[in-house]
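Take a look at the structures below.
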Structure I
């Protein structure tokens, strides 16, 4: 029996759709990783501030992103059924929803400041967190609109387009990060504010490129992209109906990890900076697996649209196997050569950096377990999203996150006197439970009864 299946829904088709998305998300990983390395060399306080503030901004945006990004599932299923006009209508509903969401996020800025001010972090770190959060939250509307527009290509399996667009935006971000963080010539050194401005600029370039491509002569003729820009009430409401549970589940999941980072930050500045290094390294595994998950979601949606759920199942298991092999290999490196990743963040010459790096190294063994189960959980979660099974995810994942994971972290760090490695070990147990939860749900086959196109 072959480990991977081939043919329709096989590993060859999956890789064809997945590899551009893997490269795309990998480029985002590299961009964020380099951004944080720049900040690590700028100052320890900037490194300590960038992860919690960046994560908080994403926590704020992720509910809306969960709804907007669900446009991809609608596009995939409409494309599978050959409804080209509905593809464009679905995309524009996502865009209108993204624009409204971005404006609402601006009004939520004071709530973000309140959370940062009461985080218990050092005053110098809090001030930098406020600066970073304000810029990212203000530019979130650009990020959301770009996410909706990208579904026009991703949902149809044309993943090379988002790959090229993302790489262009990330390249601009890296260039501007170096320039704006450290300054050069007439450009002043802006530190953490420069890193945030660079990220927003990269996202703006991506959005502009998507608009130009969507309004090409071919797409205007084939998909009527210019004629179907308006609001379609029925589809708009269906996007909210199925996307909202996805958004709530996504929000509560990311918010739980945000709480994890902020609770650890209450231990001390050294622990926070070390945990931020581990979280940054985790992106190496996290972002490429997201690309594989997007491919799985796209193909699952496509074959459900074609009324071939058995092929959707084949896609999902192939994706899970690929994710397992990738994270197992990465885990071996984390365990055997942790310094290869840790030492990038500083030479350890100063006493403070030496303490940060020394605290980080043992946690790499835990991270090896964390990334494996996190990958399995993400693949099956995306497969369920592609099928429209979002409500069950919202309820189940939220219970595990907020009744077990977050209270456990608080107890370990503030009551039991646990160390950083114990907190991350609890996180590994949490993602193990998610992997079991989503795998069993997928195996139940209940997702086969859902049809998002009928409301």
Structure II
């Protein structure tokens, strides 16, 4: 049987297993072992355990539970409420000021957690009911939180960047820096769209004579200061030569725990049990996916499927931007059905030699693939953020939430186009601070 035929069978079976709702890690692991046994014989399974273990035998992976703990510690506290209340006092006069406050809170929260579901849930629990109470349209209230939550995997520190860096052996520090300006730009696009659409609808959340006093505005600043201090602290130890990304993750986790204990008085054992439980659950899930994806990648390589695909794409006589367009479509489709971690770990090692041969920067491509994964988070059928928001506001029809996310999907696609035209938006900061990449 030819590699192309084998690849087609593997692709169909993989999609069927993942779409069946089976856990991603177990699905990928089972597929890998079954196809190794079928095409290479049961004796080839001798390497399965070693390959699975090898996928986890990387010191860089220590950073993942630490960043997850950051999100769990902040997500279990009233941090989301304080963030958006503080920002609302400064932005309330703008059309859609509360939505802008929530998007700003999502951006800051994302810089602490690196997790989209954690960002979406923490800000959404307070933001959505408050926006609806003040009369914001349901599609804007829910769609903005869905979109704002996706910033968790773009604004550093980002678990997605860590996974991409591990899968492609790319500098995680450079990837974090590369996500700063695109993350801020995407937040700005979300805000501009919100201001425009609410202005066009003639919506006002406050009476014309309502005002916050300057005293009330400045009283809110201390609620934001600890978050900024943690972000600055993590970035300093990471880029000041004090610590590696894994060690910086530990610093960030310690600072978030201190914030939860000292400021939010989370002394009770029940609160700590929830933080440790959430950290363990999500960390084990991600690490299992990583190990299973490594085994899946070994299966693809041993059957010469990745080499055949890479060669076929390399032999296509098309413009490199046509190639990039095809890769983006491929990633979008994958993101519609498969969680971001699985997509990156399965596709990044295959795509990296293709995009580098075409002359694209792998750091820049890490940002592009991450934005594609963001779209998948707010697009069915997987659309994890959509279902998180639906659980927060179950009386809002799922179709209305989806329609509310579509303008934000368009903003993400526009960002991809802008980054293709101006790649320096992503690459300038890591080059300026860390020098040219090797």
**Q.** Which of I, II leads on Rg/Rh (Cα atoms, Kirkwood Rh), largest value
**A.** II
Q: For the read-out helix-only ellipticity at 222 nm (-39500 (n - 2.57) for each DSSP H run of 4 or more, over all residues; to 500), a value of -25500 was computed from one structure; give its label from I, II.
A: II
Q.
As an exercise: semi-axes √(5λ) of the Cα gyration tensor in Å, for residues 121-288 alone, calculated from one structure in I, II, equals 32, 22, 18. Which structure is it?
A. II
Q. Distance in nm of label points 7 Å out along Cα→Cβ at positions 201 and 257 computed as 4.3: which structure among I, II?
A. II
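Only the coordinates and a few stated rules stand behind these numbers; no lab work does. The structure presented is a predicted model; accordingly, all values stated were derived computationally and were not measured. Cβ atoms are built from the backbone, for glycine too; each structure is taken alone.
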